[in-house]
Structure I
Amino acid sequence: MKNEMNTTGIQRKEGYTDIHGSADIHGSADIHGFVDIHTHILPGVDDGAESMMQSIRMARIAAMEGISRIILTPHQRADRRCVSPEGIVRRMKLLQEEIDRQKIPIRLYPGSELFYRHGIEELLAAGKLMTLAGSSYCLVEFFPEENYAYIRDGLNRLSSFGFRPILAHAERYERINKEDHAAELKRQTGCLYQVNAGALTGENGFTWKSRSRKLLKNGLVDFIATDAHNEKERGPRIGRCADWLEKRLGEAERKRLLIDNPAAVLAGREL
């Protein structure tokens, strides 16, 4: 059994007792349901859900879409006042209690979406910022127009500290996509790519659809997530994307991107 360190410096193992206090990380949620690793459902902490009621509406939509496990990833930026790891966990527990009370089959896990700046590696290592579900995986974003060298060096610094960076909404980065550096960046840094479901289905516009589908065609995508911010135009909807994936690429690829790889993050396993 493989050991690793979580973001609080406590050694954890695959199949560890999770933050809910259960050795079964799946809880009552359907382990065959989709796993969403990028969401802004936690209420009142960023530009996502504004209230508990809105979070519950989003959770209901997610369950109807076939999502059974969700990592909460509120924005973390140096230039803004952000919720602490302890605050994320505290709010997550309150939201989980309400989800359970309303019998919505969703299991929540703590995380964050990190806006990269120099020094976040040390903060992650000290437990002052949160990785995904207590694993070594971290979800990281940059300015869409950021230069290639800065993105490459930032991802390499995260890797050098023992973290496994996942580049959030990889379809958005101008220097990576327009200049065809996507494969090169993965080779140079060992990072993983997450694309948004709405980008693949065209709901986020032609440019992001074209870029995300090219990344997928070239075998560079590791995760598909909703990046949900509300229950309307940026809702936790993934069913249409799942159907598109199965039709175009087959059931095995749909399962890899929406269930198997995200579940490996929850368990802290290598892909």
Structure II
Amino acid sequence: MKNIYKLELVRGCESWGVKISLLFGCGISVAQWMFNVLPVAFYQNTYMVSDYSMKYPFNVFNNWIGAQTYTFSYLYFFLIPLFAALPHAGSFFQDIDYHMIEELCIREERKHYYRSKYVAAFISGGMVAIIPLMFNFILTAAVLPFVKPQAADYTTLIGMRSTLGDFYFVHPMLYVCIFLMIIFVFGGILATVAFIATYYTDHMFIVLITPFVLSVFLNSLFSMLGLTDWQMVFFLNPGYSGNRILPIMLEGLIIMAGTFWIFVVKGSKDDIC
């Protein structure tokens, strides 16, 4: 049993998809640092000695990519479903297409094969979703002060009425860690969505873009309904100022329960192996 889990995790973490996702993800992170963070760092001294300044420095917590909701930040969170799918979400399609699934199911119980596939896609998808964010946070911390944000200086989008808003101003690093965990979970959940598409298409491309298409559909639907807090591109962003506890819990649980039931519970009983 352990061998199949190890095999799938290695396949997921060492695939070409991981490299591509991290390349583009870290590219966006570096671009945000160069065009949004470095100019602020260079302007810091001028800002601090100006007469109108409130004398509180720009800091890492209100300038890293997870503190903004526009340009590079929006682009990154918009593409997370695609990044999450590339590492391992297409492996189930490949196993069927290359007839590897028969051999794997002979060596291991079917339920362990499906569970290991789900776990590996979840972990690899979550991993590529947060590594570029962590990289950007480190880069930003290298040029801006690591001090607590202040609500009175009006340099952050987060307010006291935002989700965990009061927590953000008291324990900002813990706030960042909590949202990185949430992003990791959603990256993993979105990666498993692609497995469902495998049952309905003969094209790898369609399998890989399915999580992204689902995300775009939900974002568009909630945008038309005027429910901005429910748009994944916003509620996953630590810098978003809305109230998003309910959207995070409901969307996460519904998608995860659906993919787990269809792929792991029901899928392991289907006659594919």
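Bear in mind these aren't lab numbers, they're just calculated from the coordinates by the rules spelled out. The shown structure was predicted, so the numbers you read here are calculated from the model rather than taken from an experiment. Cβ atoms are built from the backbone, for glycine too; each structure is taken alone.
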Original post:
Which structure, out of I, II, was FRET efficiency 1/(1 + (r/R0)^6) of positions 141 and 205 (r between Cβ atoms, R0 = 25 Å, to 0.05) derived from, given a value of 0.85?
Top reply: I
Original post:
When you work out distance in nm of label points 7 Å out along Cα→Cβ at positions 45 and 237 for each of the structures I, II, which one comes out largest?
Top reply: II
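If distance in nm of label points 7 Å out along Cα→Cβ at positions 133 and 173 computes to 2.3, which of I, II did it come from?
Numbers: I: 2.3; II: 1.8.
So the calculation was done on I.
When distance in nm of label points 7 Å out along Cα→Cβ at positions 93 and 189 is computed for each of I, II, which one produces 2.3? Don't skip to the end; give the middle numbers.
Details: I: 3.5; II: 2.3.
Only structure II yields this read-out.
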**OP:** State the single structure among I, II that was used to calculate helix-only ellipticity at 222 nm (-39500 (n - 2.57) for each DSSP H run of 4 or more, over all residues; to 500), giving -21500.
**Re:** II
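Quick check on the output: 4.2 is distance in nm of label points 7 Å out along Cα→Cβ at positions 37 and 261, derived from one of I, II. Which one produced it?
Details: I: 0.7; II: 4.2.
Structure of origin is II.
Name the one structure among I, II that relative contact order in percent (Cα under 8 Å, 6 or more apart) of 27 was derived from.
Details: I: 21; II: 27.
Only one of I, II returns 27 for relative contact order in percent (Cα under 8 Å, 6 or more apart), namely II.
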Subject >> Entry that produces 127 once volume of the Cα convex hull per residue in Å³ is calculated, selected from I, II >> reply: II
